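Peer 1: In C-alpha cells below, several structures.
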Structure I
Amino acid sequence: MDKKTDILSLNLNELTREIVGLSERGFRAKQVFEWLHSKKATDFSEMSNICDQLKDKLGKKFCIKSLNMQKRLVSSTDNTVKYLYGLDDGNKIETVFMPRKGKNSLCVSSQVGCRMGCKFCASGASGLERDLAPSEMLAQLYETARAGDQIDSVVIMGVGEPLDNFANVVKFLEILQSGYGMSLRRVSLSTCGLADKIDELAGLRLGLTLSVSLHASNDADRSAIMPINKRFNLKTLLDSCAGYFEKTGRRISYEYALIDGVNDKGDDAARLARLMKGLPDGSYHVNLIPANAVESGSFNKSARIRPFAGRLAKENINVTVRRTLGADINAACGQLRGGRRGCGQGEK
C-alpha cells in the first residue's frame, strides 16, 4: 500500500491542487483547510460540512499527523509545562508551554536532535536524527491546545536549529499564519547564527522576531563553545543581522548566556558593548540568560549577571535579564534534550 500524503503539511495552494485533482471543486480545499488548522480536526469524519464521498477520497489518499503525549511535567516554581511527545517513527520531541499573564507562549522544536554542537546545550548532545515536517511543528501547537493550554505566541527555540530546517520551518510559518490564524509578529525564531539563511529569511520579509544566540564577544571564545562560528564568524553574522533589520525593520534580540569563567568578565561586557554599538541604531536588544545546568555539561552558571548587565547599561546598551522558567523540570534554555528514542526518561 502506498504511503499516504501528510495533509497537515500542505499549504492552501497545494491542498487546492490536490482537491481539484480528486475531481472536486476548489472551494472544498478552504473548508478542509479550516477543519485541519482552525478547528484542529484529527479525523476526516469530523468534517461535518464535507460530503461522505469526499471524506472517503481524503481518507484513502491523506493522513492527518498527530502526536502522542507521553509525559506532561509541570514546574512547581512557575507553572511552566513541558510536554514529551512521541512521533510516529518512535522518536520523541519536547515542547514547553510558558504561562504568562495575558500572553502565553509555546516553545516548539524544529528537529529531532541538532547538529550544531553548541557545548552548553543538551539538545545536540547526540547529533541530528532528522528534521521535523511542518505538520509535526503544527501538531505541537494543536496537541498542546487540546490539553487546555491557550497559546498567544510561539517561540521556535526548542530542540533543533530552525534555519537548518529552513524550507519546513518557512512552510510551518505560512500555515501558522494562514490556517491557525496567528500573526507572525507573535513569533520569535532563534538561531545559532546561520548567516546565509538569515539573509534568505530577510528576503521573505515575514515580520517575525529574530533571536540570535551570540554567547561570546570575540571569535576565539565563540568558536570554542559554538562550532558554527568557524563557518560564520562574528563579522559575517552581524553583517547579516544588520541586513535583516534593514529589510524587515524588526529589532533583533541577541541572546547571551553567561557562563562562569568563560564569557562573563568585564572585558567580555566591554567587547559586547562595542559589537552592539557597531550595529544600526534601534536594531538590537541584548537578552542576558543565566546559563542553565545540563546533563554531562561542564559549564556553571555565572554569578556576575547583574554586574555584567550594569556594565552594558552604563554603555547605553539596551539590555535585560531573562527570567529563568522551568529549570526544575529541565525545560529552561539549553536544557531540552535531543528528542531521540527514550528521551525524557528518569524525570520526576
Structure II
Amino acid sequence: MKRVSLTQYLVEEQRLHNTIPAELRLLIEVVARACKTISHAVSKGALGEVLGSAGSENVQGEVQKKLDVLSNEMLLEANEWGGHLAAMASEEMETIHPIPNRYPKGEYLLLFDPLDGSSNIDVNVSIGTIFSVLKAPEGMKEPNEEAFLQPGSKQVAAGYAVYGPQTVLVLTTGNGVNCFTLDREMGSWVLTQRDMKVPEETKEFAINASNARHWYPPVKRYIDELLAGKTGPRGRDFNMRWIASMVADVHRILNRGGIFMYPADAREPDKPGKLRLMYEANPMAFLIEQAGGAATNGKQRIMDIQPQKLHERVAVFLGSKNEVERATSYHME
C-alpha cells in the first residue's frame, strides 16, 4: 500500500476540492510539526524532567503542569514566524497573542488547548493537543479579541493530536475527517484512516459519574435510562468509559461510537459548563459533525453559539447522532 504523507494529502485535497489554500496548508503543517515536538517531550516523561507542576496558574485558575507551559511555548514559537497567522489564542493565556511585528502577518487565527487532559500527564495516560483555525475578519487592521469571537461554523480547519501508545493527528478542513499516525523513525505523519465516521448506534457513554448528585434532571433521566440496561426503557446494556482526557474520549467515539457528556451542574449554577467553547467544544464539534455525529450544549448546536468572550465555557454533549439527539430532547422538554 502506497503511503500518503500529510503534505501529499493536503496538496491533493486542494486539487480536488479547492478548500486548502497554500497559506492554510502551511499553517496545518506547522501545527502538526509542533505536535510532533510536544509528542517527543511527552514521551520522555520523567527522563526529560517535564513532569509535575509548574507552580503557576492559568487564566482559568487551574494549576499548570510543566508540560502545559512547555506545550504552549512550543505552539507559539512554531507558529509565530511563518507569515500565515494574524494572531493566536490559547487556553493557557489570558488574552490573545498577536504575531510580533518583525514577522509578516497572514489572514488566519489559530486557537489551541496546548495540552488537554493534563491531570493524566504524571500517570502516563493519553493526553493531547486541540486546535481550531478561523479566518481573520475582512479589513481587520490590528488583531483583537473581538476578531476571534466567531461561531464554530466559521472554522476553516480543526483537529487534535493524541499522545498515546501511538501519536495520531485527526484533522478536518470541512471535507470529512482523516487520521494520520506519526512514524517516529521517519518523523513523518502518514495517512492511516480516511473519512472516519462515528457509528450512529452505540452502547458506550462517557461522563464523570462522581458528579451524579449535582446533575440536573434531564442528565439524570438520560443516564438512569442507560444504567437500567436490558430491563430498562432502552432495552440494552451500556458500558461507561471515562478517561478524563477529552481527546482520548473523543478519539474513542470517532472510532467506536458513543456519547461524551460534560454537562452544566448544580455546583456552580451560574456557569454554563466547564469545557471551553473556543479551544475544546468548537473544534471537537466540527470534527464530530464532519464524521456524521452531532454536538450540542443540551439546547442548541454547539457550532451555532455566538461566543461572547475568549474563555467562554459551555456544556457539551457530542458523539453518535441518535444518543446526542435523545439527551438534547430531554433538555428541551
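Peer 1: Of the structures labelled I, II, one was used to calculate FRET efficiency 1/(1 + (r/R0)^6) of positions 128 and 304 (r between Cβ atoms, R0 = 35 Å, to 0.05), giving 0.55. Name it.
Peer 2: Checking each candidate, the match is I.
Peer 1: Assign the value 0.97, calculated as Cα Rg over 2.2 N^0.38 Å, to the correct structure from I, II.
Peer 2: Answer for the origin of the read-out: II.
Peer 1: Could you figure out which one of I, II the value 0.30 for FRET efficiency 1/(1 + (r/R0)^6) of positions 144 and 264 (r between Cβ atoms, R0 = 25 Å, to 0.05) was computed from?
Peer 2: Details: I: 0.10; II: 0.30.
Considering all the candidates, the number was obtained from II.
Computed from the coordinates by the stated procedures, all read-outs in this text should not be read as laboratory data. Note that this is a predicted model, so its numbers are computed, not measured. Cβ atoms are built from the backbone, for glycine too; each structure is taken alone.
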